[in-house]
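Laboratory data are not the source of any read-out in this text; all were calculated from the coordinates shown. If you're wondering where the values come from, they're calculated on a predicted model, not measured in any experiment. Cβ atoms are built from the backbone, for glycine too; each structure is taken alone.
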Structure I
C-alpha cells in the first residue's frame with residue numbers, strides 16, 4: 001500500500017484511539033511508530049489513573065475531554081473486558097491551612113461537570129482510611145485505575161479489525177505537500193515512502209520535532225515544548241489503603257500520590273524534575289535514583305505518617321510532554337486542525353499529558369471530527 005487516507009504518527013494510547021476512530025469511519029489508516037512496539041513511551045510510564053476531572057479550568061480542553069473521556073473509557077473497558085476499577089480517590093488536606101483549597105477545587109470541578117465530589121471531615125476521611133493524617137478531604141468516587149496496556153491492546157485490535165495497519169520501527173522522518181495531501185518518508189531498517197491525504201501528529205514527546213519536519217508548516221504554530229520527568233517508588237508489602245490518596249497539587253504536577261494497581265499493589269509518585277526542553281529521546285535517562293527515597297518518604301509521611309522506614313523501592317519513571325514550565329500556569333491540551341493553523345490535511349496534538357489516558361477516546365472523537373469537517 002503506497003497511498004492511504006490518514007497516517008497517524010505515534011502509537012501511544014492517544015494515537016491508537018485516534019487510529020481506531022478513523023478506521024471505524026471507513027478510512028484507510030497507517031500508524032507509524034518509531035519504537036519496536038506500541039505504547040512503550042509516556043503511555044506505559046504513568047499512574048494508570050482514571051481521572052474524574054478535578055483540576056482543570058472550566059471550559060478548557062482538559063476539563064471537557066477528561067469528563068467525557070472518563071465516561072467513554074468506562075463503557076469501552078466494560079465492553080472489551082479491559083481491567084478497570086472505580087476505587088475512588090481521597091484528595092487530602094493534611095494542614096488546616098489547606099482546607100479552604102479543597103472547596104476551591106470542588107467549586108471548579110462542579111463548573112467542569114463533576115457533580116459527585118463529597119467534602120469529608122477529618123472523622124469521615126478516617127472512617128474510610130484510618131491510617132491517614134488528614135484535616136479534611138474531598139471524596140471522588142468517579143476516580144479509578146485502568147490496565148493501560150490492556151486498553152492499548154484493545155484499541156489496536158479494533159483498529160486492525162477495521163483494516164488499519166501498524167508499522168513499528170518506522171520513525172517519521174519528513175513530509176512534503178504532494179497532490180491533495182502529503183508524501184511521507186520514514187526511517188528505520190525498512191524505510192519507505194507513502195502518500196496520505198491527512199497527517200495526524202500524536203507523537204507525544206516528539207510532537208514538536210515531527211511538526212517541524214512537515215514542509216511548510218509554520219514554526220509559529222508549534223508551541224514550545226517543556227518536559228517533566230516523574231519518578232515512582234513501589235511499596236514493599238501491602239498498603240493499608242483501599243483508595244487512591246492524593247495530596248494537594250504542586251507546581252507542575254499533582255503531588256506524590258498513592259495509587260494502586262489492579263492487584264492492589266501500591267506505588268507512589270510522580271515527583272517533578274524539569275528536563276531541558278531540547279533534550280533528545282536518546283539522552284533521556286529513565287533510571288530512578290535510589291537517593292530520592294528519603295524525599296519520597298518525607299512527602300508520603302505528610303499523609304501516611306506510619307509509612308515503614310525503608311519500605312519504598314525504586315520502580316520506574318516517565319516523562320510528560322508539557323507546554324508550560326516551572327512557575328507557569330498549567331497549559332491546556334493543544335489540538336489543532338487546518339482551521340486553526342492554516343495547513344490543509346494536518347491535525348497537530350501537543351502537550352498531551354495527564355489526563356490524556358483518561359481522555360483518549362474523547363480526544364479521538366474530536367480529531368475524527370476535525371478530519372470530517374475538512
Structure II
C-alpha cells in the first residue's frame with residue numbers, strides 16, 4: 001500500500017506531491033500521459049506566466065465560481081510573492097514585465113519543470129506514467145497501464161486531473177462521471193478564457209492571422225483595452241479571453257476601434273469634407289484605422305450607408321458571433337467539483353480523497369492567476385491530506 005497517491009502530474013499534482021513527501025509520506029504520482037507537466041509546457045511555449053505582481057486583495061478578486069473562496073484561502077497561503085520565491089528556490093530567477101506579469105528569466109517552462117522534477121525525484125517521489133485512472137473499484141483506485149489493469153490502495157489520495165479543456169494534453173474531464181457516481185456534487189463544465197466563434201464573410205479571409213493592437217472590448221461591466229487576433233475561426237487572444245466569462249453569461253460584446261479618442265472627437269474628425277474619397281479610404285486616413293480594424297468595421301457595421309452614424313459604430317461596434325469556442329479549445333474551464341461537495345479540500349462523499357487545481361469549480365483570467373491558483377490549491381490539498389492522515 002502506498003501511503004499517498006497523487007493522480008495527475010500537472011502543477012497542482014506536483015505541488016501536492018511535494019507537500020506529502022515533505023510530511024514524511026511515501027508518494028506515488030500517477031500520470032496518464034507518457035510524460036508529466038504537458039499543459040504547463042504548452043502554456044510556457046511563448047513565456048511561462050507564473051503569477052502577477054499585484055496587491056493581494058486585487059489578486060484575490062480575480063477568482064470566481066462556487067469554490068473561489070477555497071482558492072482564495074489557498075492563495076493567501078501561497079500567493080504571488082511566494083510563487084516567485086518558490087521559483088527562485090528551484091534556481092529559476094524571475095522578472096516582472098510592464099503589465100505586472102511575472103515570468104522566469106529563461107521564459108520557457110521546461111527549465112523550471114526539470115528542476116522541479118529533480119527536486120521531487122530526490123525526495124523519492126515515484127512517478128508512474130501511462131497510468132490512466134479508470135475510477136474507483138471495490139479494492140481502491142483502478143488504473144489502465146501498459147501492463148494491464150492495476151489497483152492501488154493508498155491511505156490518502158489527491159486528485160489533480162485538471163478540467164475539461166486541452167484533452168490532448170491530459171485534461172479531458174473523464175473523471176466527472178466517476179465522482180458523480182460517488183455522490184460528489186459537480187457544476188457543469190463551461191469554457192473559460194476562450195476565443196469567440198465568428199461566421200466571417202468571404203472578404204475577411206485575407207485578414208486571418210492579423211493582430212488588432214489598438215482596441216477596447218466592452219461586455220457587461222467589463223471593459224478591457226488589449227490585443228487580439230482575427231483567426232479563421234473567429235477572434236482570439238488575451239483581450240477576448242478577458243471578456244469571455246461575461247460573454248458566456250449573455251453580455252453583448254462591442255468594440256471601440258479608437259479607444260484614445262472620445263466619441264465627440266471621432267465625430268469631429270469624421271465631419272471633415274470627404275471629397276471624392278470612398279468611405280473606406282476616408283475612414284482609413286481620418287481615423288488612422290489599420291486594415292484589420294477597418295475590416296472589422298466593415299464586417300460588423302455593414303452595410304455602411306451614406307449618413308450612417310459612423311462615429312457611433314467606431315466607438316461601439318456590436319460583434320456578431322456564435323458564442324465561445326468549444327470547451328476543448330478553451331485555455332481553462334469553469335465548473336467542476338462544487339464547493340458544497342468539499343470539506344476543505346477533501347471530498348465529503350469520499351473521506352481521505354482530496355482534490356485540487358482545475359478540478360474545483362473556480363475560474364480566473366489569464367495573466368498568472370490560473371497557474372498561481374493551481375499551485376496554491378495543490379499545496380493546500382497536499383497539506384490537508386497529510387494532516388488528515390496524521391489525525392486518523
Structure III
C-alpha cells in the first residue's frame with residue numbers, strides 16, 4: 001500500500017495531536033486530518049494538517065460516531081488510521097469499535113472494560129495492588145456527599161479520580177492537581193468542588209517527596225497480538241506549573257536503561273492483553289528507593305513525541321501494527337535526547353539537580369534537543385510567530401507559577 005493512500009485522522013488538536021501529525025509526516029510524508037471540538041494553537045496554521053472538522057459536542061458518543069462516519073464516506077479511496085488523543089475519545093472509540101471498523105477505520109485500542117479499569121485511578125491502583133506495584137497511599141471519596149478523612153498528615157495531593165470528567169468541568173481556582181500543605185487549604189478546595197459541576201470522586205494521596213525530576217514517564221505500545229512492540233522511559237526535568245497544566249511534562253530526557261521499569265510493568269500489561277499506546281506516570285520515592293506508580297493513560301500523551309525523538313517513530317509503530325506486517329522484536333527506544341516545549345533558559349533556571357542541568361546543556365550543544373512545535377517543514381511565518389509567543393509566555397508562566405516541590409516535601413535532589 002502506497003503511503004500517499006494513508007490518511008491519519010486525529011481526534012483532538014492539542015500538542016499530543018500535533019506530535020502525532022509530525023510523526024506521520026516524518027515517517028510517510030503525509031498530512032493528517034483533525035477532528036476536534038475546537039482548533040487549539042498547536043495545530044493552527046499548520047502545513048501538516050490536511051483538513052479540520054470542528055464539532056463542539058464531539059465528546060457526545062453519537063455525534064462522534066456520525067462525524068467519523070461522514071468523514072469516512074467523504075474519503076472512500078484513502079486508508080484511514082484513527083488516533084484518539086484524549087482518554088475520553090479513546091474510551092468512546094473502544095466502546096464503538098465495531099462501528100468504526102465498518103466505517104473502514106484502522107486503530108489500536110483495547111476493549112472498553114480494559115480501558116475503563118486501567119484509566120480510572122481506582123481500577124489502576126487495584127491492579128497495582130494485585131501485581132505488587134507500589135502506589136501512593138490513597139483514599140477516595142465523593143466531595144459532594146462525603147467528608148475528608150480526619151487526622152490527615154500533610155503535605156497531600158488532591159486529584160480527580162476521573163480525569164476525563166474533570167477536564168470538562170469548571171470552577172473558581174481549578175487546578176489539574178492540588179498540592180496541599182494544611183487542613184485549611186484542603187477545606188477550601190473541597191468547598192469549591194462541592195459547588196462545582198464535577199460529578200466524580202477525588203483522591204487524596206500521600207505526597208511523594210521530590211521535585212519534578214523524580215518523575216518518570218513510561219511510554220509503550222502493544223500490538224494486536226498482545227505483545228510489546230515499543231517501550232521507552234523518559235526522566236522528567238520539569239513539569240508545567242500553571243493551574244491548568246500542573247503535572248503535565250514540559251522537559252524530558254531519555255532514560256537510557258528502561259529495562260528495570262519494563263520488568264515491573266510487563267506482568268500487568270500482558271495480563272490484560274493490552275493493545276495500543278499507553279503512558280504511565282511514575283515517581284521515584286527516596287524513602288523506599290522504589291518507583292511509585294501514579295496513573296495510566298490509554299493513549300500516547302502530549303509529551304510522547306519524545307519517543308519519536310528517542311528513536312521509535314510513533315506513527316510508524318502504529319501503522320505497521322494495524323496495516324502491515326508488525327515487528328516481532330520489541331524496540332527499546334533510548335537514544336539520548338532532550339524533548340522540551342519550554343525555552344532553554346527556563347530549563348537551566350529551574351532544574352535544580354546539577355547533573356541533570358549538565359545533561360540538558362550537553363543535549364543542546366550536540367543538537368539533540370527537540371521542541372515538537374519547531375519543525376522546519378512547518379515553520380511558516382505564522383507558525384514562527386506563534387512559536388516565539390508561546391516560548392515568551394512559557395517564561396512568564398514559570399515566573400508566576402513555579403512551585404518548589406523540594407521545599408514542600410523537604411527533600412534533597414535525587415542521587
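Work out which structure the value 3.4 belongs to, where distance in nm of label points 7 Å out along Cα→Cβ at positions 117 and 349 was derived from one of I, II, III. Attributed to the structure labelled II. I, II, III: which one has volume of the Cα convex hull per residue in Å³, for residues 93-156 alone, as calculated, at 119? Here the read-out was taken from I.
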